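Visitor: Structures for review follow.
None of the figures in this text is laboratory data; all of them are computed from the coordinates on show. None of these values were measured; they are calculated from a predicted model. Cβ atoms are built from the backbone, for glycine too; each structure is taken alone.
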Structure I
Amino acid sequence: MHGALRCNVMGYTDPAKPRGCMIVLAATNCTPENEGVRTLLAEDRRATERRFRERVERGIAEGDVPAGTDSGTLAACHATVLFDLSVQAKDGVPRGELLAVVDASVAAWDTLTAPGPERFHRAGQRG
């Protein structure tokens, strides 16, 4: 996850390109005539989350990620961070700040992969 998030930040903030990601930023609000474009891009974002989930599940199967990890929640968390990094980049947030967000997101990994009720307690939720 860390590599994927960092790589995207580097692309989102490349001075030779427009900031952010078209798949995240384009057509989130559109007229009925452009509903097909919105749907296509929404499907693309869901595919990204699905690929994250599949990678976490592979990590569980290979023993790199603790058994019992909620792959759906972990994937959704990191996909949400990824998509918002694009919005923040578009808004002009500097690369260094975005990379700090990536580091914070990855630091949450241990909490999100902790077994059972401990995960909820450490995440500040009641369980």
Structure II
Amino acid sequence: MSGCGWNAAAAATRESARPQADLVEREDGFYLYYNIPGVSREEIRLILDAEGLHLAAGTSLGLTGQGKVHALEFAEMAYEDHVALPGQVDAQGIQAGYKDGVLTVFMPRRAVRGIPVSHD
């Protein structure tokens, strides 16, 4: 199997990568789609702080403790990303859903409000 391009030394470690992502702007806000196949909902962490939105997620099929691993390209994967929020996002209204390996994060636009001008 040495000609398959697999790195047996790296097979027992958990790889870390930025997941594939699409960011779409629509009239009601921004939609961020992450491709994170094999991740269970319980393994997804989204954290909102002053720097933006942070994603941490991972897969674990439990294969590393079951004999000698010759190739491990997707069974043990850690996903990490950080997105700075656009200024017009209402951070309190951010929502997320996960289905079929795709995490969808909806970031609604902040409502624009007029400022009344008083008469002196």
Structure III
Amino acid sequence: MNRRRLAITSGLAGAFTASLCCAGPLILALFGLLSISAAGALGEALFRRYWWVFVSGGLTITVGSVLWAMRPGRNCPADEATRLHRARRNTLALAVGIFVGGYLVWDFVIVESVGIHLGAWSNPLR
């Protein structure tokens, strides 16, 4: 797997994990396991109290997957170790940037719009 694909995949996986505080209840409501009002109440409670748990979990998945996928070999010469360290740092920076952008767009634009459309929560602009 090349570094760009690794950064995109791990960043988006972390962003999806971080947005489960709001998207999770909506997914359960779309499958018929929760009512829309219960999904709205659960999403509101999870977001207000535990959003930092979901965001830190998503960030941990992003950073951990990049570091695990780019772990060094057993016998690594010094110049190759320096090159690997730079590549790991750059890939990690790109993955965290994709995580932040993906989380903001996914949670505060897409999930929010779906929740408003389904009636799970009210439109804050009205």
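Visitor: For the read-out helix-only ellipticity at 222 nm (-39500 (n - 2.57) for each DSSP H run of 4 or more, over all residues; to 500), a value of -21500 was computed from one structure; give its label from I, II, III.
Guide: Answer by label: I.
Visitor: Using distance in nm of label points 7 Å out along Cα→Cβ at positions 37 and 61, single out the structure from I, II, III with the greatest value. Walk me through the numbers before you get to the answer.
Guide: Values: I: 3.8; II: 1.1; III: 3.2.
Largest calculated value belongs to I.
Visitor: To test your reading of the models, identify which of I, II, III gives -0.61 for log10 I(q)/I(0) by the Debye sum over Cα atoms at q = 0.19 Å⁻¹, for residues 69-108 alone when calculated.
Guide: That value comes from structure III.
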